[in-house]
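Any read-out appearing in this document is the output of simple, stated calculations on the displayed coordinates, not a laboratory observation. Note that the structure is a prediction, hence the values are computed from the model and not measured. Cβ atoms are built from the backbone, for glycine too; each structure is taken alone.
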Structure P
Amino acid sequence: MRRVLSAVLFVIVACTPAWAEVRIEASPGGEASSFVEYFKTLRQSGQRVVIDGPCFSACTLVLDIIPHSRICVTPRAVLGFHAAKLVDQYGNEYPASDVTRVVAAAYPAPIRNWINRHGGLTRAPIFLYGRELWAMYPHCR
């Protein structure tokens, strides 16, 4: 599983040759703890994160882990949020209310407020993009 996730992360995150920035171009999300580990490593590296496409589900944890000053968004950036879920060994999904509360509380205040204005974190995804997103994060230059 880790090998698959590592391959997925490699595909969805492209780095410039100088490793000055990491570009998220298309992330459907995935198992949250792997994203947390990756983003913690990225935070330690000092690199800037460019959100340049879809960043859904666990990918949005970047907003909690990477400092705001090191995140920028392009016109293609889209953030997708939903409630956390647990998946058992048979692929059955279950709500994870406690995890959802922890994750929601960890997002920066402008993101939490936006989520609350759009009905909170539920099974149905909600998407933040365009002017609303640009009002919260700087445009990449």
Structure Q
Amino acid sequence: MSVFKSMQINASGLSLQRLKLDTVSTNIANINTTRTENGDPYRRKVVLFRENLVREMKKGRGLPEVKSEGVLVTGVGEDPSEFKLEYNPNHPDADENGYVRLPNVNMVDEMIDLINTQRTYEANITALNTSKSILKKALEISKG
């Protein structure tokens, strides 16, 4: 794998983690949203992604080879888990029994996702900086 390919892989990871951070912050911002445009409470969003695999012909022998080019975001989906119910008959969105359907967002889970995403983002930055250092050293060696 070339240094440039590793930088491309790290860049795809950074883009994914940025989207995940945005999604987590949206979930946290809507933790109390009991009514959206469709009338339901806010439904937790999750980022869907997969490894970006590319099939290439192997040099020399002409055999197919699968290589990774990082990650590929396939979309942003919704968490299908049930909404939480809370008894609050004075709430404007309460049903006839006094229960309010709340978003399926759990603050603890979101904070865990946030910390995990931050750590992964930092790991990608470290790997990217290491690749840059290797490339810089290689250029210095080739000068001398």
Winner on distance in nm of label points 7 Å out along Cα→Cβ at positions 23 and 55 once structures P, Q are ranked, highest first: Q
Label whose coordinates, when distance in nm of label points 7 Å out along Cα→Cβ at positions 47 and 71 is calculated, return 1.7 (choices P, Q): P
Winner on relative contact order in percent (Cα under 8 Å, 6 or more apart) once structures P, Q are ranked, highest first: Q
With helix-only ellipticity at 222 nm (-39500 (n - 2.57) for each DSSP H run of 4 or more, over all residues; to 500) derived as -16000, matching label from P, Q: Q
Among P, Q, structure where P(r) over Cα pairs in 5 Å bins from 0, in percent as derived comes to 2, 10, 20, 25, 21, 14, 7, 2, 0, 0: P
Given 0.5 for distance in nm of label points 7 Å out along Cα→Cβ at positions 39 and 111, calculated: source structure among P, Q: P
Answer label among P, Q for the case where distance in nm of label points 7 Å out along Cα→Cβ at positions 63 and 127, calculated from the coordinates, equals 1.5: P
